[in-house]
Structure I
Amino acid sequence: MNESQADVVCVQEIKAHLADLGPEHLQPGEYTGYFQAAEKKGYSGVGIYSKTKLLNVTYGLNNHEFDAEGRMITAEFENMIVSSIYFPSGSSSEDRQLAKFRFLEHFATVFEEVEAKTKPVVLCGDWNIAHQEIDLKNWKGNLKNSGFLPEERAWIGDVMNKRGWVDAYRVLYPEETDGCYTWWSNRGQAYAKNVGWRIDYQMVSPTLREHIREVSVYKAKKFSDHAPLIADYDYPL
């Protein structure tokens, strides 16, 4: 974080309660952390680190089922709003896939709320959906798997095509495939062979499209099964 000098850092799947976090987690360097933990220990949870003082923090997405899982936290700055979001995975069971569909359905109300804001918004995090065939290595073998189901792909397509949200990475790299992946399974040699998925996004308000200067997947160091997605905007925070 100190090397990148990012103004805002969004984290997902922190798997910790506030009581589990020490000073090095709560206030590392110049940053102050804000967290929405899951009720269940060692599960889910999201956070936002910021160098700049926030005007307001909103915890959750006004849905008891998913607020109990620590799925969203939103920071309001003077000129911009940033949310850290962790969409459910449906890969473990049919019940979890149904929960994921409920989450997607409820998220329509989240869009309505943030679209009513006068400030531009960045929705940053693990969306657990690969949108296009170029967003994962083995797309043919995953057509019936969670994360690449037709319903999920159609939903995220509607986010952009009907609601007008902008996939920051694809604005600059519309055709990139092998270099776009942000997640690799821990099974086998997925990371070594670059058998990955692009499931982490920064979805931004249309007004930010012209302010996207660079977006990159950071792989110089490996922190987890995900790689950080770093974006630069020439827009005041």
Structure II
Amino acid sequence: AGLDRLFIMHLAVGTSFAIIIPTSFISTMTHMKFKAVDFDIVKSFGVFVVFGIIIGTIFAANLKTAYLILFFSIITMLFAIYFLISKEKMNPAQNKMNMIHKIILGSLSGFFAAPMGIGGGLINVPILKVFGYSINQAIGSSAAIGFLVSVIGTLGFAISGTYLDTEVPLSFGFVNIPAFLIFIPITMLMAKIGAKAVHQINKQTINRLFGVFLLIVSCRLFFEYFSF
């Protein structure tokens, strides 16, 4: 309704970030009860993810919808493959993430998360797993980082949408208020249920289920890109 077709994905991404704010908060609080959030890595790694989000938001605001869809589908496919073939170790040994790792990987994570409208869990969970975190700790810590990411991402898309004067009814920049209000009750409820389930299901099963989910999402986006 009144929105340039080129900005459809931007509106979806901005609104997605807004929805992730309360959702990631609930998820983080639930994971904390299971001691699955490492706040040291959230603070030291998260600051660079936020930096990447700021740069990525500027980058995303100047991309066409089709390019965003293709970008999202490729990244999603890569991580789907990762989760499908990776194996969860019983007692993984953590490798200390040094400052260089945090700067490079954190910035890239935020930069890639911005055009996709995600909290970064899709990217940060694999990164933390590589450094020896269990799937539970990786998911819990990524949820906390996702809260920081979503706040910055929402502000970025709201401001850029206002600057571009999109004039979408009932929206603040690239954040649609009705969609936000409709989805948050559902996402907050499911976030709590999902966070609890992560600590009750076999870790290897979680890897496989997440991989299958990402594979389905990626295939759907590839189809959407070629029919755009």
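Every read-out reported here was derived from the displayed coordinates using simple, explicitly stated rules and does not represent laboratory data. Just so we're clear, the structure is a prediction, and the values are computed from it rather than from any experiment. Cβ atoms are built from the backbone, for glycine too; each structure is taken alone.
Structure data summary
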{"item": "Parent structure of the calculated result -26000, given that helix-only ellipticity at 222 nm (-39500 (n - 2.57) for each DSSP H run of 4 or more, over all residues; to 500) is the read-out and I, II the choices", "result": "II"}
{"item": "For Rg/Rh (Cα atoms, Kirkwood Rh) computed as 0.93, the structure of I, II it came from", "result": "I"}
{"item": "Structures I, II, by mean count of other Cβ atoms within 10 Å over residues 48-55: label with the highest value", "result": "II"}
{"item": "When volume of the Cα convex hull per residue in Å³, for residues 160-215 alone is computed for each of I, II, the largest belongs to", "result": "II"}
{"item": "Structure with the greatest value (metric distance in nm of label points 7 Å out along Cα→Cβ at positions 120 and 152, set I, II)", "result": "I"}
{"item": "Per relative contact order in percent (Cα under 8 Å, 6 or more apart), the highest-valued of structures I, II", "result": "II"}
